[in-house]
Structure P
Amino acid sequence: MKRELTGWHVFTGFSMAFGVIIAVNLTLAFQAVNTFPGLEVKNSYVASQSFDVDRAAQKALDWEVAGSLEGNILSLTIVKDGKALSPVIEKAVFGRATSVAADQTPTFKFDGRAYVAEVEAGRGNWNLRVKMRAEDGTLFQQRVIVKVQE
């Protein structure tokens, strides 16, 4: 017995197909909004007004900054002319690059060569967003990609 294809069958097929597409789009949009790590600055226009001056002052410090993670020990090294520096750390946030869910505020101690802190970490991509102040008052802020030592 052959069934006849009616307009209602075609309408139902199209409705179900578009329903799936809309459901997937809404799910992806919801996930994108919920996992957004947030804004870097409150007002990008205001931040842009002093960006070049701030960047030039920070580059003039000539600091080499690097982060590494060995086990659960986070190390932050700041070097100038081969000599380790220990500027004042105003703010440091250690976390994933794409989510704020695992963000931590490490408590750094200077060991003579680097700042070290114990953190809860694992494999994968980690960043350290740090704000430091030089002796002359210059603000140094950078997102340091942390290398995981295995």
Structure Q
Amino acid sequence: MKIHACAAALVTACLLSSPAMAQFQKPEDAIKYRKAALTVLGSHFSRIGAMANGRVPFDATVAANSAAVVESMSKLPWEGFGPGTDKGDTRAKAEIWTEKAKFDEAAKTMQTEVAKLNQAAKTGSLDAVKAAFGGAAQSCKACHDAYRSN
């Protein structure tokens, strides 16, 4: 577990330092950036989901650590959806760019919901995590349904 926490912290630190230099040289760099951020976010979100859904035993420390990573990562991928990043190795739908205000609102909703999840995880209560997980999961699903092709 310590290895996963250290790896997550390292990835987070690297990604958090990236926005300052996120004047991406090429659109494919921005696509890689956003995909990496969303992959880390999804991995930690899945850990919480497995506990919330009873697939693995609840571990308050793991849930809290993962929720903190999820909240941090939820702030990162959006700048990777800039001009020219609608083509290439991506499942992003064109609606991201044609419905930019709606997409930005979906991102804000997700960030709000994962912040609630992070607060719930800090309580150490499985019931609190379960209650907050539903809203966070729904915000992710809504955005994926509208803006990601399968």
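Below is a table of values for the structure above.
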| item | result |
| --- | --- |
| Structure responsible for 1.29, with Rg/Rh (Cα atoms, Kirkwood Rh) calculated and labels P, Q on offer | P |
| Computed 22 for relative contact order in percent (Cα under 8 Å, 6 or more apart) - originating structure among P, Q | P |
| Origin of the value 0.95, where FRET efficiency 1/(1 + (r/R0)^6) of positions 54 and 78 (r between Cβ atoms, R0 = 30 Å, to 0.05) was derived from one of P, Q | P |
| When Kirkwood radius over Cα pairs in Å, for residues 62-141 alone is computed for each of P, Q, the largest belongs to | Q |
| Structures P, Q, by distance in nm of label points 7 Å out along Cα→Cβ at positions 86 and 118: label with the highest value | Q |
| Parent structure of the calculated result -23500, given that helix-only ellipticity at 222 nm (-39500 (n - 2.57) for each DSSP H run of 4 or more, over all residues; to 500) is the read-out and P, Q the choices | Q |
| Comparison of P, Q - label where Kirkwood radius over Cα pairs in Å, for residues 30-109 alone is highest | P |
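Here, each number is a calculation from the coordinates, and none is a lab measurement. Note that the structure is a prediction, hence the values are computed from the model and not measured. Cβ atoms are built from the backbone, for glycine too; each structure is taken alone.
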